[in-house]
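Next up: some structures, all given as C-alpha cells.
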Structure P
C-alpha cells in the first residue's frame, strides 16, 4: 500500500506540442491530460489565453507539471528550431537524406535571429549566444539546409 501512496504523491510532467491559440480537448491534449486527471478545458482556456499574441497555428512547446491534487502549472516555450528554420526557408519539411540533398540556403543572419529567439526559452538563460548559434547550425545541417555567409552580414 505504501508504494501506491508514494506513487500518488509525486508530480508528473507532460510535454506537449500544441498550435498557438488552438488548444482543444481533442488529441493530443485531451488523452494526455485526461489520464492524469487534469481538467482539459481549464488547460485549453489558459493555454489559448497565454498564446493569443502569436499567429494562430504556430506550434508551441508546452511543459505541464501536474501536482498530486490534479492542479497544474505550465510553461510555454518558443516553437521548435526545425519549424523556425523551415519558416525562414519557406519549405514544408526537411530533407530525408540531408547529407545527399540540400533543400535550400540560409544566411548566418537567419541563424543568428533564430538563436536569439531560442535564447528566450526558460532554461536557456545560462547558454551563450555562440553555443545557441552552433545548436541551430547543427539542426540546419541535419535537415539538409546549407548556411552561407550572405552579402549583408558584417563581421562582429
Structure Q
C-alpha cells in the first residue's frame, strides 16, 4: 500500500475527529501516519498494518487518558440542559406533591414531584434536587442553590 493512502486516511480521521472531539480517531490517525512512514521506508503491507495497530493502541491507552485529563483541567465542566437546573430555585404554579405538580423554573413550566412526603402550595419556593426524565424532583428552598434567582408567578 502506498504511503499517501495512509496519510490520506490520517487526514480524513483528523477531520472526522474535529466533529466528534473524543480523541479516539486522532489516535487512529497517529497510527495511520506511522504506517505511512513505514510504507515510505519500504515496509511491506503486513508490517504497515502491524505498525498501524500497535501505534494506535499505544496512543489510545497511553496518550489519550493524559490528554483528556489535561483538557478537563483546563476547561471546567459546564452543566447544560436538564442537568443545569439542579440546585436552582423554582416557584410552584400548581401544588406539588409526591404524585405531581408544576413549577416555574427560569421562565419554563416543568412538571414536578416532591422529593419526600411534603406538599408545596402554590407560590412557594422550591429547589430542584434532581431531574427524572422531564420531571423536576424538588425539595425545600432552604437548601443551597446555584443561582439566587426567583422567577415570577404567571399573571
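Every read-out reported here was derived from the displayed coordinates using simple, explicitly stated rules and does not represent laboratory data. What you see is a predicted model, and the numbers here were worked out from it, not measured in a lab.
If we compute Kirkwood radius over Cα pairs in Å for structures P, Q, which one ends up with the highest value? List each step's numbers first, then the result.
Details: P: 17.8; Q: 19.3.
Answer by largest value of Kirkwood radius over Cα pairs in Å: Q.
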Next item on the list: State the single structure among P, Q that was used to calculate relative contact order in percent (Cα under 8 Å, 6 or more apart), giving 17.
Entry: Q
